[in-house]
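A.B. asks: What follows are several structures.
Throughout, read-outs are computed from the coordinates displayed, never taken from laboratory work. This one's a predicted model, so the numbers in the text were calculated from it and none came from an experiment. Cβ atoms are built from the backbone, for glycine too; each structure is taken alone.
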Structure 1
Amino acid sequence: MTTGKKGKIDDHAVESAREYAKQNITRVKDAQEQFLSAMTQAQAMFIKSTAMVGNDDVSDLNQKTLDYVRENINSSYELATKLVDATDMSQAMELQSEYVRKQIEAYTEQAQELSSMVTKDHK
């Protein structure tokens, strides 16, 4: 980054860096989504080629797991985008704390849902 008079960081340089970071976040997110789509297709092919065909409970559990993976990854990208826009360390720490709190809640709910689905499968 460049500095202007009196050692202040050039606003244009900061904005350019933020824009560059956002573009990279978007590129990584798109690549991750392509990977997850390929993984979903591979999983479907595996299920079709094994004795799991017709076992809707297994398919539902697998799909729910992938849905949660997507949700959690998207949440991480949301945080990254917000952090890029943070104007100071205090705001960044607040965003990080909020993210951790929400993710712990989400992980708890997800674990309960998956546990319920597995328990249902074994009854």
Structure 2
Amino acid sequence: MAGCSAGRAVFCSARLFTAQLDDAVLKGADLRHAILNSATLYKTDLRDANLELASLRWCTLGGTSMPTVLTGTRMFGCQFEGAKGAVVGPVLVDEEATRSLGGAELEAWFSAQGAEHVQVVG
């Protein structure tokens, strides 16, 4: 799925284990409950997507020169154990989608979710 354009696509509960989503445009996609364990997301555009209760364990969220764009993404209940990489925020982290975190606060939130090596670059 690298380089795909699937804005507003519905991937609820999809099993995307080890998927390569580099350069994919998934703006506004519905990925609630999706399993993205060990996926790679270099330069993936997930702006305004819904990742609530998704599993992103051991995934790679881009790099400092090719971060995953998560601006406005709903991330309540996501599982991030072992995830690493670089992201652009801010993201919505509560169930009501009213609490937005960016910068150092977002890095601390990722760390609290088990993703100790995620850097916020924007």
Structure 3
Amino acid sequence: MHPSEPESVIDAGVIAGLKELGGDEDPGLYLEVIELFLDDAAQQIVNLREAMARGDTRQLERIAHTLKSSSANVGALRFSKLCFEIEQLGRCSDLAHAGSLVERAAVQYDQVKAALEAEKR
């Protein structure tokens, strides 16, 4: 990638690996993995916002950790990195900085969702 180009929302290599996951026997497995991620992540974003509103840093850390891992599995590496940052802030009980990152995560999730929906076609 050229330094001036923005990082892709979804890593094409991870997507290619997911498409090969089910092989010829189950090509729909890839679509199922994406659907499961999209359904779960949408709820986890809601949960992140609720944890922020309650000031629950432990829950914030746990949810961000879950999102970090699951988003990396579907190639949303930039989103995963942002979730890692939120996880670290939760671990340090740093709500002052976590709020803006949670909102950025919500925006990035929308971008990831759009990119994954396009991959399904």
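A.B. asks: Given structures 1, 2, 3, which gives the highest value for relative contact order in percent (Cα under 8 Å, 6 or more apart)?
C.D. replies: Comparing 1, 2, 3 by relative contact order in percent (Cα under 8 Å, 6 or more apart), the maximum is at 3.
A.B. asks: Continuing with the same structure: Work out which structure the value 2.3 belongs to, where distance in nm of label points 7 Å out along Cα→Cβ at positions 49 and 105 was derived from one of 1, 2, 3.
C.D. replies: Of the options listed, only 2 reproduces it.
A.B. asks: Given that helix-only ellipticity at 222 nm (-39500 (n - 2.57) for each DSSP H run of 4 or more, over all residues; to 500), derived from a single structure, equals -2500, which label among 1, 2, 3 identifies that structure?
C.D. replies: For helix-only ellipticity at 222 nm (-39500 (n - 2.57) for each DSSP H run of 4 or more, over all residues; to 500), the value -2500 is produced by structure 2.
A.B. asks: The value 2.8 for distance in nm of label points 7 Å out along Cα→Cβ at positions 17 and 33 was derived from one model only; which of 1, 2, 3 is it?
C.D. replies: Numbers: 1: 2.8; 2: 1.8; 3: 0.8.
Derived from 1, not from the others.
A.B. asks: A further question on this structure: One of 1, 2, 3 was used to compute Rg/Rh (Cα atoms, Kirkwood Rh), and the result was 1.02. Which label is that?
C.D. replies: The structure behind it is 3.
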